[in-house]
Structure I
Amino acid sequence: MHWGLRAKWAKASCLCALFFICGCEGVIGGAGVGGPGQAQQEFICLDPSGIFLGTSPVRRLTNVEYENTVRDLLGGQMPPLPEQPSDAVLEGSFENDAISLGPSDVRIARYETAAVDLGAHAAASSEVLARIMPCDPSGNASACGRDFVESFGRRAFRRPLSAEETDRWAAYFEEQRTAIDFDAAVQLTVAGMLQSPQFLYRLEDQASAGAPGQMELTPHELASRLSYFLWESMPDDQLFAAADNDELQTDEQIEAQARRMLTDGRARETIRNFHRQWLYLDRVLGEDKLPEQYPMWGTQAQQSAREESLKFIENTVTEGGTLEDLLTSTVAYLDDVTAELYGVNAPSVPWGAVELDPTERAGILSRIAFLAGNAHEANGSPPLRGVFVMDRILCEPRLSPPADADVSVPEADPNQGPMTNRDLFEQRVAPSTCQGCHVRIDGFGYGFEDYDAAGIFRTMDNGLPVDASGYAAGIGNDADYEGAVELQGLLAQSDLVHNCVVKQWFTYAYGRTMEPADTCQVEAIQAAFLENGGNISELLVDLVTRPEFRLRIQGGE
């Protein structure tokens, strides 16, 4: 093993615990409560049989949720909508984190423009009118207008309108109908409802008091929780009907809906979107490489690399795959561009399935998107790749280098003779003040030295043999390994990695970081995830059938 990483980890682990010695901001280790990327503390579940609730913040629809909802609400060919400001993302979290979903003047103005355009589209499209109009306006137009308000409002607000809401919106519709005409009333009512907080926010304000400190969601609020978690969109007719008929009361009823929903194409999009954010797959889109060194690299390669990873994840999870499959499978879905990067024959159809060489590639961390997205222009970066494993795969707080650290890309001294990329980084972090943290970081990062800056497999670097050996420390099944394939095999068997995946999905489902009150629930889901062999779909079903998923804390919005 290269210069005894195991021994160096043993000697340096105490330094990492005292993070200020090596200048890192954060504590390595500690799989306690706290969202990915957040400061963590250890909390203990004192009563596994109890029900404890974290907060239930009001959540605005994300850009993805907004677009999906208007698509499913109106149907038909949607008109171009004004581009919304990007959803702000807290470090280590997701786009649906409630804290980052505040309004802005620009967003509100664009919501208005979009609502007006969508209202006009609804009134002018026979396809949309056939979908949203419950009656024939050529008869009693006033009564039809009221029926429309009740029907469309129920779907737009994801719940039945109150009597007061129905009267108010029906009066508005009638006012526009008599002043202009029926079509104008449809247009303006749709535009008005799409600017309402009841549409733009996921409100849970109809819940009723349950046990002390707890509020029981209404069936329609629970239906929305299900649909926006599994589909990132509004409930469909079948889920609405289940809510109308009070058929979301038992674990079995909710499980049946969840399993049905997971077979829908919208669930595939959610799985893609979650992993896109969790694994920072967008990062590869902005990673340029030296053109003289990587002439095949460019915008198309970036886009294809991201899509290849997303298709691998999407197909693996929806076909009943496990976390181990995500970290060890050799199946890839390639187009001509990614096939060239991987050095294999392109499939007969775009994005067809192929088997990669298991000695070179296995699992998501051996794919181009991760490798090229965590690299520099000319070569890979062991620190970037190692920190990624600790941050996203182990849920450890992201480390920051000391203020005076040299974070530039190390360059070879021509007087020293040829050096590998690993040699250059080992030289950079050789000082004892760096080793306290880097022996752990690079214990993961050096495992990816088999891949260059574009993620292309290599056995030689600058005329010298590549050394991709390492020591995976702090994963519960610590061991020496050779290369990324073996490293991912260790990660796939780590309970800590399984627990991290549960935390990531929990954070995504609830739109907030974990809290002390979540400890018992999360530990129960983690135990079930290990029990079912790391099956991702089963994890999602287990999450939504927990009693906490049907409740919110009293006064906790």
Structure II
Amino acid sequence: MTQELGTFAALGLHPNVLAAISAVGYEEPSPIQAQSIPVILAGHDMIGQAQTGTGKTAAFALPILSRIDPAKREPQALILAPTRELALQVATAFETYAKQMPGLNVVAVYGGAPMGPQLKALRQGAQVIVATPGRLCDHLRRDEKLLATVQQLVLDEADEMLKLGFMDDLEVIFEALPESRQSVLFSATLPPSIRSIAERHLRNPQHVKIAAKTQTVARIEQAHLMVHADQKTGAVLRLLEVEEFDALIAFVRTKQATLDLASALEAKGYKAAALNGDIAQNQRERVIESLKDGRLDIVVATDVAARGIDVPRITHVFNVDMPYDPESYVHRIGRTGRAGRDGRALLLVTPRERRMLQVIERVTGQKVAEVRLPNAQQVLDARIKKLTASLTPLVAEAEASHGELLDRLISDIGCSPRALASALLRKATNGQALNLADVEREQPLVPSSQPRERRERDGERSERGEYRERRAPVPLAEGRVRCRTALGTRDGIAAKNLLGAILNEGGIAREAIGRIQIRETFSLVELPEEGLDRLLGKLKDTRVAGKQLKLRRYRED
């Protein structure tokens, strides 16, 4: 027994589950797995506090599968996830761990996909349901007895579920579940709303807490570089010239920014694609599969769209836009350095964002070193290095196989071998600049001619750190109005803080809230015009980050 301490075999998992995790190369449980698996196997309710990247999916999937009876063709376990990306990731993990369990079926139930295949899988008796709350409630309206046989419930990333406004849906789901069930709740934080759920729906839960922020990023080499907002695309293109990467995710804040940057990368010959909330689910899945198998090398994504991406070949993460908070930063860079590999994360910082960089360093407990943008000489050296690597294998056999052709071309064209070689190099490199003067002209990367101070005075900052003139405001969607609060970045406010406050206190659906724009001294929120006065009345005493929200209709002159 002593020999098995610190192994999965020592935790009491089912032999078929052990065989499956051995097949995928798992050897030693992570801290959250070592502590959670015995508690869940024993049938206790549990509250687990753990960040992304700690292995929490296996922490609940392995013991749940060990207790499921594949012979019973009925739902036995329900896992709730806040987003369809996470639901798909969790469902895939269950399928992997259940490969040695004949007859066990997993169904992922999420919005943005046809209900037909989901209904069919449910009717055929899938034992494990992985669902987002909204779509599961749609199914419950069709069949209120759907969850009557569920004996194990997991709320994964419960804090994110509440931020996205799923409280009412969760109450409907709790009502449809048997009271005798086992309930497990995982959350990175335990705000009062989560504690309230635990008090009402969990029975004497045991607590497991793993501090993992620095552990999550320990294997990742981090660096930042200072740029102005209008230099970002040029900076990314120059960094890609010198960084030796296999696959890469570039994070930006807005949907439009994903399209703009992906388009700029494709124009330069990179295999790149955008990933945002407007991308259809089947297309999203194709993008991720293409990234896995090498048809794509770069994905430009927003935070929500990238949730659930687990691609081992990702070696680099570029934070093109600063994340809203340190937790998002940790989650982003956790997309690299997976499965014991090393990773590299680069953060572009504008002068106004220095304070957030300091916050990130304090929270993660790690210094994010400053690096300089590669100069023209470094770009040139990198290009020549790549060209050398591509030509070296060809040289040995080329003289024997193409020597006579070379002599004939020199004779027919009437040029020197050097001139012919130069022409062929130009053709092979598609005219890419391969001398210092041309590289400097090609990528000057200097700030725009208009002084930055004047740009900030004459324009307003967009969500992704660029500047647009006040006389061309973003048009409002029909039926919405723009409201203003005096809280901004100087008050430590992020978009998700305002979103959570309005959802929790205003009692409206997430879809009713439009664009949220955070400025230094104020913020703008798009809200439904119908019932606005009643909504603002509900929010009049709301506090965010310890300060009154004081949301008012914004008059644009």
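Given a value of 23 for relative contact order in percent (Cα under 8 Å, 6 or more apart), calculated from one of I, II, which structure does it belong to? Of the options listed, only I reproduces it. When mean count of other Cβ atoms within 10 Å over residues 309-316 is computed for each of I, II, the one that comes out at 21.9 is I.
Rule-based calculations on the coordinates, nothing more; no lab input. This is a predicted model, so every value here is computed, not measured. Cβ atoms are built from the backbone, for glycine too; each structure is taken alone.
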